[in-house]
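Each structure below is given as C-alpha cells.
Read-outs throughout are calculated quantities, based only on the coordinates presented, and are distinct from any laboratory measurement. Everything numeric here is computed off the predicted structure, so don't read it as measured data. Cβ atoms are built from the backbone, for glycine too; each structure is taken alone.
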Structure 1
Amino acid sequence: MALVPLHSVDATSLRWLRGGDDPLVYSLLAGDQPVAHLAWKGRSGSLATAQTAGSTWTLKRVGFLNPHVNVRAEGRPGDVARLSVHFNYHRIEIAGGRTFRFHRAGVLLPAWKVTDDAGHELLHVEPVRDGRKLIGGAVIAPLEATRVPDLPLLLVMSWHFIVLAWFEDEALVPLEGSDLPAPAAAPPT
C-alpha cells in the first residue's frame, strides 16, 4: 500500500507496528493508512531507511563515547538532522537551526516525549511489547504539533532511537541472571 502524506490524515493518534523481522520493519499508521516505514538494512547494526510520502532518509547511530544518530536525505550530502545522546535527555537538531528535546516521559513510565525548546510536548511515544518483543508503539501528538514541518522526521528519529535502545536493553537480559529466586541454602548438618 502506498504511503499517504502525514498532513492528509489525523496525525494526533498514530501507531508504529512491527511488520517483519528479517529485515526488521516498522510501519507508522494513521488508522489503517500507512504514513511511514522504517526498515533496518540488516539483522544487526543501526543503519535503517525511513520513507514517507515525500522523503527518504537513512539513519545511523555512530560514536561510542559521544553517541548520536545521523539522518541523511537520500541522494543529498550532509546530515539533515542529528540526535545527540546525553545522560538524562537527548537533543534533536534539524539542519537550519530548529532544536528539540527527546527524553523519557517519567521515571517509572516507559514512554518518551519530544518537546520544543519552550517545553511544549510535540510527541508522546509509548512502546508496546509482547513479552520481551517490541511489537509497536502508540504515538500521541497535540493538534498544534501536527502543523510542525519537521514532524515526520521527529517521528522516525524518535522511533529509530527507541527501537535501538530496546534491543540494547534486551541484549543485556541474559547477563542479569534468572528472574527466579535463588534456591534456599541447605541447613547445616
Structure 2
Amino acid sequence: MEVLTELSYIGLLCGTLLCWDLMDFYIVLRRHEFLLTKPFLIYYMVRVFFSIVIMEILFTLNLLNIANKFIIAFLTPLLFPIFLQNLVIEIGGEGINIRDVFSRFREAIIEGTQSRLRSKKVGIQSKLLNSSLSNDYLKQQCLFLAPSSAEFDRLEKYLSQKDEDEARVGYIKALTRWGSIKHVKDLLKLKGEK
C-alpha cells in the first residue's frame, strides 16, 4: 500500500511537471510536436528525476509544514526553478550553475524545434513550387486561409505588381504562413501530387 501511495505522489509530480513544461514550451513555439522529440524527453526525464529527489528530501526532512503530501508533490515541480536557482556545483575548480544548464537545454530544444519546422516548411514550399497546381488554385486557397479579407487584399495588391513566377512564390509563402504544413500536404494529396 505504501508503494502505491508513493507512486501516486510521483504520478502527480510527473503530470504537473508535464503540464508546466507543455505551457512553457507552447507559449514560445505555438506547437506541440516538441513533446515527442528526443531532446525534450531527455530534458523532461532529468527534470522528473531532480523533482523526485527534491520531493523525497522535502518528505524526509519535513521542510514544508504541510500535512498533505499530495500538495507537496503538486508544488515541487512548480518550485523546481527556485530550488535550482542557488545550486552551484564545483567541478574541477569551476562552479556550474545548474539553473543555467537547464536554461541552455530548454533553449536548445526550442531552437531545434524551430529549425525542424523551418526545414519542413521549406520542403513543402518546394513541393508546391514544383507541383502542377495553378496560380489561380493557390490564390483561391490563400483566399480561404487568409486571416482577414484585408490581409488577402494586401497580398493581392502586392502580387499584382509581380510576374507569374514571383506571384506563385508569394502565394506559396502565404499558404504556408496562414495554413499548417499538414493542410498544404493534404492539398497536394488531394490534387494527386506527391
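Looking at structures 1, 2, which one was log10 I(q)/I(0) by the Debye sum over Cα atoms at q = 0.08, 0.10, 0.16, 0.19 Å⁻¹ calculated from, given that it came out as -0.47, -0.63, -0.99, -1.25? Comparing all candidates, it corresponds to 2. Suppose you compute helix-only ellipticity at 222 nm (-39500 (n - 2.57) for each DSSP H run of 4 or more, over all residues; to 500) for every structure in 1, 2: which one lands on -26000? Structure of origin is 2.
Which structure, out of 1, 2, was FRET efficiency 1/(1 + (r/R0)^6) of positions 54 and 158 (r between Cβ atoms, R0 = 41 Å, to 0.05) calculated from, if the result is 0.15? The correct label is 2. Match the computed value 19 of relative contact order in percent (Cα under 8 Å, 6 or more apart) to one of the structures 1, 2, and report its label. Going through each structure in turn, the value belongs to 2.
Out of 1, 2, which one gives 1.00 for FRET efficiency 1/(1 + (r/R0)^6) of positions 102 and 150 (r between Cβ atoms, R0 = 41 Å, to 0.05) as computed from the coordinates? It traces back to 1.
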